[in-house]
Structure 1
Amino acid sequence: MILLNPGPVTLSQRVRNALLKPDLCHREIEFFQLQNNIREKLLNIYDLNPNKYASILLTGSGTSAMEAMLSSLIPNQGKLLVIENGVYGERLSKIAQIYGLNYLPFHLQWGEKIDLHCLELCFKKHQDLTHLAIVHHETTTGRLNDLKAISDLCKPYNIQLLIDGVSSFGAEDLDFENWGIIACAATANKCLHSIPGTAFVIVEREALKVNLTPRTLYLDLKTYCEKQDQGETPFTQSVQSFYALETALLELEEMGGYLARKNQYQMLMNYVRNELIKLGIKPLLSEGESSIVLNSFYLPKNVTYDQLHDHLKTNGFIIYAGQGELAKSIFRISIMGDISLKDLENLVDLFKEILIN
């Protein structure tokens with residue numbers, strides 16, 4: 001089965017085989033060597049200095065990394081602005097609400113482009129803002145939010161950036177230094193092509209020095225960082241998913257790093273997008289507005305999502321429905337994972353079949 005949903009992804013056989021490595025206690029030196037290797041490789045993806053940044057490994061989904069980031073890095077006297085233009089921006093707000101953070105939602109319609117003028121007016125009106133949280137790639141629609149523009153706007157107001165990079169880390173550009181990103185939450189089972197179970201936060205070490213009474217036991221980043229820097233772990237980690245992630249990161253290195261993966265994704269997504277347009281299937285967003293990772297398309301005329309999904313699933317492909325009200329009108333295709341151009345050529349042939357029938 002070829003998974004065209006935005007995670008979990010279709011695994012390479014090499015990553016799948018890594019799950020068969022020997023059982024390992026998480027208190028043994030071999031585990032700490034594994035953990036340290038992964039932490040180093042994650043920083044290397046964007047050439048980050050380990051003296052300035054730390055990669056902190058968690059056992060959980062991408063949402064656990066989002067929750068750890070917000071709950072661990074917003075001081076009691078801080079104020080957070082959350083940009084919402086999809087499900088996952090709204091999820092960031094929900095996390096802030098549950099933890100009782102002082103936050104303000106900047107709400108937009110799903111898929112809507114961020115109006116920088118309106119955002120700056122918000123900054124001017126709320127001059128006590130200290131942090132801004134934003135989803136880089138909002139998979140609700142496929143929109144890639146413009147982090148550089150947001151960063152340029154934040155700098156004069158000394159607002160620090162917290163990024164949900166769950167479905168962009170490892171494939172899209174993330175300029176931590178120049179964009180002033182103090183933390184980025186991400187996961188193993190999307191652009192890094194590993195299995196679900198391991199999430200992580202890349203964080204500026206200076207940001208962990210905030211004087212903050214922990215709001216959570218299990219997701220406190222400061223505790224994780226201190227223990228992992230010492231070659232330990234505060235809680236039991238998912239050892240087999242660490243094996244898989246280490247192998248997936250090695251595959252990323254061997255293919256030439258994130259820029260090579262970015263180029264591969266761009267080639268594959270351009271093919272799918274152009275072929276579906278030829279068939280009269282219209283993209284939700286204009287060219288250049290979507291991530292290379294995922295694009296959304298309007299359902300073909302007289303074809304329901306269930307009909308399309310079931311036809312493709314019967315022939316070995318899984319696509320993704322829209323969410324909320326968009327479930328009535330769109331479907332989504334992601335090209336993360338061990339997917340070839342030949343796979344996508346077969347996919348296009350299946351679209352032709354259902355449109356003809």
Structure 2
Amino acid sequence: MLAIVPIGLLLGSPIGTLLADRSRQPIWVLRLCIALSAVATLALYLAPDWRFMAPAAALLALARAPAGAITDNIAMQTTGASGYGKVRLWGSVGFVVICWAVGMSLDRWPSSPILVCFVLLCGLLLATERLNRGTIEREASSGSIRTLLADKRLAAMYCVAILHSSTVAIYDRFFALHVSTIGLPSKVAANALALGVSVEVAVMAASGLLLRRLGAMKLILIAVAVGIPRWWLCGTITDSAGLVAVQALHGLSFGAWWIGGIALVAEQAPRGLRNSAQGMFLAAGHGIGQLVAMLGAALVLDRASTSTIFQGLSAVSVMALLLALGWLARTEQQPAR
């Protein structure tokens with residue numbers, strides 16, 4: 001059931017975003033994705049057993065996948081790279097709020113998060129009426145996914161995304177397990193999450209300044225590089241304060257990575273394929289990257305400790321950094337076509 005989500009991202013994101021580009025109606029495609037997500041969520045809530053849950057989860061994964069990429073592209077076009085982070089940070093704030101709300105209600109009403117998700121999706125659908133169609137690019141393109149993959153800079157970015165996002169996916173899925181495995185209370189994981197997302201929000205709030213001073217490429221290199229000490233320390237430190245403090249680096253591992261990645265893809269994307277370029281970025285990192293992470297975890301989790309797994313992620317970050325320096329950073333930027 002959990003594998004359906006990254007598979008949906010991998011398949012749904014390129015298809016939905018390409019439809020948005022080809023139709024020149026990204027807002028309507030966005031609304032369709034949100035509406036189908038709401039229908040799938042309601043079906044998931046009402047499903048009597050897993051045989052009904054599986055197709056509902058598949059529809060939800062496929063439908064919601066393009067929505068994020070299309071929204072990112074709309075935000076980039078309407079606010080520019082310097083203003084994108086100030087919009088995106090509200091997603092991080094919403095994440096913290098909803099995690100707190102779910103934690104408060106889960107024990108009393110286990111299925112409540114699904115119903116809350118349905119209500120929020122309905123509200124989101126209504127919110128799209130506020131989008132200004134006049135500011136959204138409507139230029140058609142005869143290009144395809146092959147056009148994006150033929151671009152050396154985009155192809156390099158997608159490959160780096162697979163490696164880097166796989167390390168973050170392991171953290172998201174297994175950090176709480178690691179905390180309990182080394183004998184620390186569960187509140188340590190909660191405190192680490194709160195600190196990491198707080199720094200992430202601060203990084204996104206300062207995204208305009210960071211992009212002007214450093215540029216998208218340096219932000220990406222910093223985000224990948226900090227993973228090397230972060231994952232090693234995660235697997236080495238056993239005291240609560242130290243382990244929580246290290247998670248402040250999540251503000252760079254995700255915040256700087258996301259700001260830099262979205263900005264670089266927007267700069268490099270061919271005209272008329274901007275939604276598709278962001279969709280492929282999402283599919284590479286959150287689709288293939290998460291699948292690689294889950295496959296790797298399935299192979300080694302019963303054979304190695306969580307400490308060893310986190311220390312091993314440092315090697316993955318080294319590979320991602322070498323790839324970023326050797327291919328991505330050396331690939332000349334070409335003007336959007």
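Only the coordinates and a few stated rules stand behind these numbers; no lab work does. Just so it is clear, the structure is predicted and the values come from calculations on it, not from any experiment. Cβ atoms are built from the backbone, for glycine too; each structure is taken alone.
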Label whose coordinates, when volume of the Cα convex hull per residue in Å³, for residues 200-263 alone is calculated, return 68 (choices 1, 2):
2
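If you work out relative contact order in percent (Cα under 8 Å, 6 or more apart) for 1, 2, which one comes out largest?
Working: 1: 25; 2: 29.
The structure with the largest value is 2.
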For helix-only ellipticity at 222 nm (-39500 (n - 2.57) for each DSSP H run of 4 or more, over all residues; to 500) computed as -12500, the structure of 1, 2 it came from:
1
Match the computed value 4.5 of distance in nm of label points 7 Å out along Cα→Cβ at positions 48 and 320 to one of the structures 1, 2, and report its label.
2
Which structure, out of 1, 2, was FRET efficiency 1/(1 + (r/R0)^6) of positions 232 and 304 (r between Cβ atoms, R0 = 30 Å, to 0.05) derived from, given a value of 0.05?
1
For the read-out P(r) over Cα pairs in 10 Å bins from 0, in percent, for residues 128-271 alone, a value of 10, 33, 29, 19, 8, 1 was computed from one structure; give its label from 1, 2.
2
Hey, distance in nm of label points 7 Å out along Cα→Cβ at positions 224 and 280 derived from one of 1, 2 reads 4.9; which structure?
1
Structure responsible for 14.8, with mean count of other Cβ atoms within 10 Å over residues 152-159 calculated and labels 1, 2 on offer
1
